[in-house]
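Down below are the structures I want you to see.
Just so it is clear, none of the values below were taken in a lab; they were calculated from the coordinates. The structure presented is a predicted model; accordingly, all values stated were derived computationally and were not measured.
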Structure P
Amino acid sequence: MENSSVAPRRSFKQLLVVSSLIFGMFFGSGNLIFPVHLGQMAGSNWFVAALGFAVSGSLFPLLAILAVVFTKSDGLYDLAKPVGRHYAALFLVLVHLTIGPFFGTPRTAATAYEMAVQPFLPTRFTTVGMLVFTGLFFAAAYVLATHQSSLVKVVGKYLNAFFLAMLAVLFVVAFFNPMGSLQHTPTAAYQANATVSGLLEGYNTVDAVALLALSVTFVHAVRGLGYRDRELTKLTAHAGTLSIVLEIAIYFGLVLLGAFSMSQLKLSANGGVALSAIVGHYFSNFGTLFLGVLVTLGVFTTALGLVTSFAQDFHKLFPKVSYLNWLRVTTFVSFVVANAGLNAIIAWSLPVLMLLYPLSLALILVSLTVSKRPYAGLVYKLTIAFAAVPAVLDMLNTAPAVVSGFGPVAAVLNFYHAVVPFASLGLGWIVPTLVGFVIGFVWGRVRWAAQSTVPDNN
C-alpha cells in the first residue's frame with residue numbers, strides 16, 4: 001500500500017509554480033505605485049530608501065507566510081489565539097477591516113481609476129467619473145463573488161504574465177533612454193533617514209499584515225501538492241526567497257523610474273499619477289491606456305479576493321450574518337471609501353498601519369521562535385503587551401493634528417519620543433517588543449523548569 005504521508009519529490013517546475021503563487025499574493029496595486037512615488041521623494045538617496053522599502057515590502061511578508069506554515073495555523077485567529085481568544089478576534093477584525101473595506105479594497109478601485117480613466121477625463125468630470133467607475137467596479141466584484149468561477153483565476157494568471165511583460169518592456173526602454181539624471185534633492189523625510197523612511201513607506205503595501213490573514217490559502221494549496229511539515233517549510237522558504245528576489249528587482253526598477261522622472265516631472269500626488277505620466281512619456285496615450293487596462297484587471301482580481309475573504313471570515317466569526325450580507329457590506333463600504341480618492345485613503349490608512357504593523361511583526365516573532373515551547377503562551381502575551389503601547393503611540397503620532405496635537409496627547413508623545421529609542425523615527429516599538437519577548441522567555445523558562453522539578457507524589 002502506498003504511503004500517502006511521504007512528500008512528493010520536489011521539482012524545479014513545482015518550485016516555480018509555488019514561487020509564482022507567492023508572488024501573486026505579494027504583488028498588488030500598492031506594490032506598484034508606492035515604489036515609484038518613493039523614488040520621486042528619495043531623489044539621489046533612492047538606493048538606501050529602496051533597501052528599506054524592500055525589507056518591509058518583501059522580507060516581512062515572507063516571514064508572515066513562514067509564521068503561518070511553521071505554526072500550522074488554520075488562519076489568523078488560530079495564529080493569534082495564544083495571546084487570548086478576545087485579542088485574536090479583535091486582531092482578526094482590525095486586519096480584515098484594514099485590508100478590506102477601510103483601505104485595501106478601496107485602494108484597488110482608486111488606483112485603477114487614477115491610472116486607467118482619470119488621465120483621459122477633463123478635470124470637471126473627475127468626481128463624477130470616479131463615482132461611476134467605482135460603482136461599476138464594485139458592482140462587478142459583488143456579482144462575481146456571488147457566482148465564483150475558475151475563469152477569473154485564469155484571467156488573473158494570464159493577466160499577471162502580460163503585466164510583467166509590459167513592465168519589463170518599460171524598464172528596458174526607460175533604462176536605455178532615461179528621463180534624466182538621479183541627482184535630485186530628496187524631500188525632507190529622505191534627506192537624513194532615507195532607509196527608515198523607505199521602510200515605513202513599505203508599510204503602505206500592507207503585505208505583512210495581509211499575508212497573516214491570507215497566507216492560509218497558500219499553505220492549503222501547497223499541502224494539496226502533498227507536502228507536509230519540514231518539506232512544506234523548506235519548499236516555502238525556497239520558493240519565497242525566489243519570489244522576493246524577483247519582487248525586490250521590480251521594486252528597485254520602479255524606484256529608479258520615479259527617481260529618473262524628476263528631471264521632467266514634478267513630484268506627483270501619488271505613485272499612480274507618477275507611473276501614468278512616466279508611461280505616457282515613453283508610449284504616449286496608447287501606452288497609458290494599455291497599462292491602465294492591465295492594472296485595472298489586475299487590481300480587480302485582487303479586489304475580488306479581498307471582498308470574498310472578508311465575507312467568508314466575518315461569516316465564520318459572526319455566523320448569524322450571512323456570507324451574502326457581509327459581501328454587500330464590504331462592497332458598499334469599499335465603494336464609499338474609494339470615492340474619498342487615493343490620496344485620502346493613503347493618508348488616513350497610515351495611523352492604522354502604524355498600529356497593526358508592530359503587532360503583526362511581534363506576532364511573527366513569537367510564532368517563529370517559541371510557538372512550540374510549553375511556556376509559549378506567556379511569551380506571546382508579554383511580547384504583544386509590550387508592543388501594543390508604542391504601537392498605539394505611533395498611531396496617535398501619525399493621526400490628524402486634531403488628535404496628535406491635543407494637549408495631553410502631545411505631551412505624552414513628546415515624552416515618548418524623548419525617552420524610547422527610535423521612537424522619533426516611527427520605530428519606537430522595536431526595543432519594548434524585544435524587552436517583552438526576553439522577559440516572557442526568561443520568566444517562562446524559569447516557571448517551566450520549576451514546575452518540571454516538582455516531585456510527583458501521586
Structure Q
Amino acid sequence: MSKVTKFLMATALVLPLASTAHAEGKVEGIHHWVSESEVGALKVLTDSLGAKGFTWEDSAVGGLSGANATQALRTRMAAGNPPATMQLLGYEGVEWANEGALRSLNEPYAKNGWEAAIAPAILPFVKAGDDYFAVPINMHRQNWVWANKAVFDAHGITEPKSWDELIAAGKTLKEAGVTPIALSDQSWQILEVFEAILTDQNGTDFYRKAVIDLDEAALSGPEMLKAFDTLGEVRGLVDAGYTGRDWAVATGMVASGEAAMQIMGDWAKGEFLAKGMKPGVDFLCFPTPAATPNFKFVIDSFGTFGNEDPAITAGQDAWVETVMDAENQKNFNLIKGSIPARTDVPVDDFDDCAKRSFADREAAVAAGTMVGGLTEGFAAQPQFAGVFFDVVGQFFVTEMTSQEAVQMLVDGINNAR
C-alpha cells in the first residue's frame with residue numbers, strides 16, 4: 001500500500017466529518033441509479049431501511065455506467081469524508097477492500113448463512129481473502145437483446161439465432177426506414193455490444209483466454225479480428241443521432257418504436273416495465289445470439305466503510321440486512337429488471353424475461369458458461385478493461401480498420417501489463 005493511500009485511508013477513518021450522513025439514524029449512500037426504474041427499485045430498500053428506524057440520505061451520481069459515482073467516492077475518500085455505504089461494481093470493491101477501507105461483514109454473513117444463498121461466481125466480488133466486504137442485491141444478465149414486438153411483427157422479424165441473422169434483420173429494417181439498433185457513442189455502451197459478439201462467436205473459453213487471461217495469441221488472432229468486423233457491421237445499423245445518447249434514452253427509442261432493438265443488460269427491462277409495457281406483448285427479450293449459450297453477469301453490491309462512530313455502524317448493519325433480505329431482493333428486482341443475487345428466492349412472481357434469466361443462470365452454472373461482464377468490471381482488472389474501452393470506442397466512431405484495432409488492443413494491453 002502506498003504512503004498516499006495509507007494517508008487517505010487513515011484520514012478517512014479518523015477525521016471529524018461534517019456530512020449529515022453521520023447524524024444518528026441516517027445512512028448515506030453513493031450510487032449511480034438515476035433512471036426511473038432504478039430510482040423505483042432503490043425505494044424498495046430505502047423504505048425497508050426506514051421501517052428499521054433509519055433514514056436514507058441519497059447521494060446519487062449518475063452517468064458513464066457508474067464511473068462518475070466512482071470518481072465522487074475517490075474525491076470523498078481523499079477528503080476524509082467517506083459515505084456510510086457505496087454501490088460497488090466489479091474490481092472496484094476488491095480494491096477498496098484490499099486497501100482496508102471497507103468493514104468486514106463476516107459476522108452478518110455467518111449469522112445469516114448468506115454465502116450459501118449466492119452463486120459461487122459472485123464470491124470474488126464480495127469477498128477478499130477471508131473477509132466479506134460487500135452484500136449483493138442482484139444479478140444482471142448483460143447479454144440481452146430488447147426488441148419492439150410491433151416493429152418485429154410488422155417486418156416479419158423473429159429472434160435471430162446468430163449475429164449474421166441479427167445483422168441481416170437489421171439491414172431489412174433499415175431498408176424499411178426503421179432504426180435497427182438504438183445505441184450511443186459512449187464507449188461503455190459500445191463495449192457491451194462488442195463483448196457479446198466476442199463471446200457469442202467464440203465461446204466462453206475463448207472469452208476467458210482473451211479477456212480474463214489476456215493471452216496475446218487470442219487477443220491478436222482471427223477470432224478477435226472477426227469480432228471487430230462484426231462490430232463494424234453493427235455500426236452501419238445505428239442512426240446518425242447517436243452522439244452522447246444515454247442508455248435509457250436508447251431504451252425509450254425501442255419502447256416507442258423509433259428503433260427496433262437495443263443490445264443492453266437487463267436493467268433496460270426496468271425501463272420498459274416503468275412505462276407499463278409487458279414482455280411478450282409490447283417488447284421482446286432474448287439473449288444475444290450464441291452458438292453455445294452463455295450468461296454474462298453483472299452484480300450490484302454495497303460495501304460499508306470503516307468508521308469509529310457507533311451511530312454510523314448501526315445504520316450500516318441495518319443497511320446490509322436490508323439489502324440481503326430475501327423479500328427485499330424479490331421486490332427490488334421485480335422493478336430493476338434483474339434477478340436476485342440470492343438463488344433461494346422463488347421465481348414465481350417474476351415475468352417471462354426474468355424466468356428465462358433464472359433458467360439460463362442455472363444452466364450456465366452447471367455448464368461452466370457463466371462469465372463476468374467486461375464493461376462493468378467483472379472480467380479484467382481496470383487498467384486492462386480501460387484498453388478495451390478505448391480501442392472499441394475509437395473503432396466505432398472512426399475509420400479504423402479491424403486489423404488496426406486488433407493491433408492497438410494488443411499494444412495497449414502489453415503497455416498496461
Structure R
Amino acid sequence: MTSNVRALAAQVLTPLLQNKGSLNTQYPAIERHCPEKDRALLRELCYGTMRHHPQLNCLVKLLQNRAFKFRDIDIKAIVLVGLYQLQHTRIPAHAAISESVEACRELDKEWAGKVVNAILRRFQREQEELEDSLADNESYQFNHPEWMIAKLKNNWPEHWQQILHANNGQAPLTLRVNTLNTDRDSYLAQLEPIVDAEKTVFSPAGIRLSTSLNVESLPGYESGAFSVQDEAAQLAAQLLDLQPGQTVLDACAAPGGKLCHILETEPALSAVDAVELEERRAGRIEENLTRLGLEARLIIADASTQTWWDGEQYDRILLDAPCSATGVIRRNPDIKYLRQGEEIHEISKLQQAIIENCWSMLKPGGKLLYATCSIFPQENERLIKRFIAQTDNVKHITIDAPWGIQREYGRQLFPQIDGHDGFYYALLEKQGKLD
C-alpha cells in the first residue's frame with residue numbers, strides 16, 4: 001500500500017463518497033499503513049475534508065468540466081483533499097498540488113494527474129471570484145447540507161446559526177475522572193505539568209483539556225483513572241438518581257461510556273445489564289469495563305425485542321437511543337455527508353419501538369432516562385410527547401438544571417464552541433405499585 005498521505009486520505013474517503021462506510025469504520029484500517037510521523041496529517045486531511053465537505057463540494061461543481069464517474073470517485077476525493085489544503089491549511093500551495101498529482105499516480109491513475117492539477121491551479125488563480133460567486137449559496141456559507149439548514153431553521157429559529165457555527169469547529173478533548181480511582185482535583189494536579197486543563201462546568205467528574213493529545217500517554221490511563229467522554233454525555237449518570245441495591249439496564253450500551261459512569265457513580269448496585277445490538281461494538285464495552293476494573297452483564301441483543309429478557313424488571317433504565325447524531329457533528333464531521341433528511345423519520349420509528357419495549361421492563365416507581373445526541377425535536381421532545389400521550393402509567397419529571405434549555409418535555413443542549421456536544425435528556429417515572 002502507498003505511503004503517500006494524500007493517496008491514503010483518498011482511500012479513506014472514497015468509500016464514504018460512495019456511501020459504503022464512515023470515518024469511524026474506514027480510517028483505522030488505513031491509518032495502520034501510514035508512517036507514524038504522517039498520521040497527524042492524515043487525520044487532519046480526512047476529518048478536515050469531511051468537516052468542510054459541503055463547501056468543498058460546491059467548489060468542485062464549479063471547477064470540474066464534467067462530473068466524476070463512480071469508478072473515479074477516488075480522484076474526486078483527491079480533489080477535495082487538495083482544495084481543503086489550499087483553503088483551510090498552511091500547507092504551501094505547491095506542495096499541496098504536487099502531492100495531490102502524485103497521489104493519482106500512487107492510485108494507478110496517472111491520467112488523472114492533469115485533471116487534478118488543472119482544477120487545483122484554477123482554484124488557486126480564481127479563489128476570490130469563485131468564493132464570491134457562492135455568496136448566496138447557503139450550503140457554502142454555512143458549510144452544511146441544504147436539508148439540514150432548512151430543518152434547523154424550522155426547528156430552532158432562534159438558535160440555528162449558533163448550532164451551525166458550533167458544528168463547524170472541532171470539539172474539545174474532555175475526560176471523565178473515575179471517582180473510584182481518584183478525584184478530579186488530584187487528577188488535575190497530575191495533569192498540570194503535562195497540559196493545560198480545567199474543570200467542566202456542569203459535570204462534577206469532567207476535565208476539559210486545552211489541546212488534543214494521545215490520551216494513552218496521560219497518567220493513569222492503563223489503571224483506569226479516567227475515560228474520554230464529552231461533558232454532555234457525563235450528565236446521564238447523575239440524572240438516573242442511582243441508589244445502592246438497584247438493578248439497572250443500559251439498553252443501547254456501546255461504546256460503554258455511560259455504562260461505566262453508572263458503575264463508577266454507584267458501586268453498590270445489585271445488578272447492571274448492558275444490551276448492545278452489534279457484536280463488533282460490544283467489544284469496545286468489554287475493553288472499557290476491563291480497563292476501568294468494572295463489571296456488568298453484557299448481552300448481545302436487540303433492545304426493541306424481549307427475546308433476551310428474563311422478565312425481572314429494572315429500577316433504572318438508561319435508553320441512549322440510536323439517533324441521527326446531529327449533536328456530535330464536530331466529532332463525526334462525515335455526518336454532514338452521510339446523513340439524509342428522510343432518514344430522521346425511520347430513526348424516530350426505531351426509537352419509538354425501543355422506548356415502548358423498554359417501558360415494560362421498568363418497575364413501578366422506577367425511572368427511565370431517554371437520551372440522544374441529536375438536536376432534532378422529532379427524535380427528542382416530540383417523540384417523548386407522543387409516548388406520554390399513548391402511555392397511561394408515565395409521569396414526566398422536569399429536569400431542573402443549569403445546562404441546556406427546558407422544553408415541554410425534556411431538556412435540550414446545543415453544541416457549544418469549546419464546550420459540550422449537543423444532547424437531549426428526558427426523565428420518565430413509571431406510576432403504579434409493585435406487585
Value 20.0, calculated as Kirkwood radius over Cα pairs in Å, for residues 47-198 alone from one of P, Q, R, is from structure P
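Identify the structure, out of P, Q, R, from whose coordinates Rg and Dmax of the Cα atoms in Å was calculated to give 23.4, 77.
Values: P: 22.8, 85; Q: 21.3, 64; R: 23.4, 77.
Working through the options, I get structure R.
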Note: helix-only ellipticity at 222 nm (-39500 (n - 2.57) for each DSSP H run of 4 or more, over all residues; to 500) at -13000, derived from one of structures P, Q, R, originates from structure R
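Could you figure out which one of P, Q, R the value 19.8, 52 for Rg and Dmax of the Cα atoms in Å, for residues 119-206 alone was computed from? Working shown, then result.
Working: P: 19.8, 52; Q: 17.9, 57; R: 21.1, 59.
Derived from the structure labelled P.
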